Structure P
Amino acid sequence: KKEILNRWDFKGTHVSIELDKKEMKIEVEVETDMKLEQAIDVLLTKAMRQGLEATCFDLSKDFSASGKYIRKTIPVKNGLSKEDAKRIVKLIKDKGAKVQAAIMDDLVRVTGKKIDDLQEIIQLCKTEVRDLPLQFVNMKS
């Protein structure tokens, strides 16, 4: 919000970006198509600086024009589907590393005795699973 309000090309125009944490979506409301593209570009740039991939956002949904403003709802992907989780677990098991992979709700939990094994699995997932935005958390020895 702050960067959009300070940008010279948005001065004097109506721009609104709201995050709905409950439903995991972002509402963008602007005056023109060009401003919509610029606002989405700023949003993606900020997200990438925070460590999120651009594929976290589902930009395929069309925008709707309501009166003089254009509104676009951008759903934020959160968690893995069952098929994607099964695919990742199969990939890890086919690798043959000394780790155990388990599906827990909408995430895949990988446990192992050595951090080196876990780092190897992280690199494997980063190279093989390019179509999903993956995040890795809580690596302990």
Structure Q
Amino acid sequence: MTQIVDAKSALIAHLKTDSPLSTLVGTRIFGDEVPRDEADSMPRKAVVLTPSGGSMPPYTQATMQLEAQTYDVFCYGETLFQANAVRRAVQGALRAMQRVSISSVLLHWARPAGGSISGQDPVTNWPLVWNSWQVLSDERAIT
């Protein structure tokens, strides 16, 4: 039985290598939520990726071992203006991603799945801009 790779961790690792984005957020790119030890320092520039469902292209439903996952990408900042600067940096990094291998994961591409929305996080009231991206990855580990 084949173990499906962790595309989300690879995507986070890829974003951490992007110079314009890392200049803004440092290493504050997280999966699913802002960790507790970081939450006390918020709001500040950070990125959180979380799976959001969405439709799957037909070619990922056949026998090809591909995964098309939609992610909500939450971009935080000290202000909405700063959160939007983080979103633009994320957009640049994801649009430029073409067949990138991170560890044993092959990320094929990322495409926007809609426009951005800005406001305050409903739980924390931190300034937030988010949008959704569909990311195509290979389910198999590469060598």
Structure R
Amino acid sequence: MAKTLYDKIWESHLVDEQSDGTSLLYIDRHLVHEVTSPQAFEGLRLSNRKVKLPGSTLAVVDHNVPTTDRSKGIADKESAIQVETLSKNCKDFGIEFFGLTDKRQGIVHVIGPEQGFTQPGMTIVCGDSHTST
């Protein structure tokens, strides 16, 4: 029987399937931004773990980026802390980071394909509610 593209990608990334239908998939790429990533990095620290494949993860500031003159920095203190925290976490865990002054900086779910980091046929996760769209 012919398979859909979805079926082919699913099967090529299937690591394990339980009898109840629960599946474990290999994820090719992780896209990270400043709002939803602190908890993940803290979890790694608490469990004394490293990022297994740092080259498979790309981080970018995108939620707290000023829409006006960026040279003035981020006025909101909490937003600035989130951006600074992401920068530090990326340094600590060896993850490539596109900060405010990086010409590659952009919207988290756009920069992956824009920079060639994500490709057709890959599985991708991102802690942003509308990345899949």
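Things worth noting here:
- Among P, Q, R, which structure scores highest (criterion: Kirkwood radius over Cα pairs in Å): P
- Look at relative contact order in percent (Cα under 8 Å, 6 or more apart) for each of P, Q, R: the largest one is in R.
- When distance in nm of label points 7 Å out along Cα→Cβ at positions 35 and 99 is worked out for each of P, Q, R, structure P gives the greatest result.
- When distance in nm of label points 7 Å out along Cα→Cβ at positions 27 and 67 is computed across structures P, Q, R, the figure 2.4 traces back to Q.
None of the figures in this text is laboratory data; all of them are computed from the coordinates on show. Source: prediction; values computed, not measured. Cβ atoms are built from the backbone, for glycine too; each structure is taken alone.
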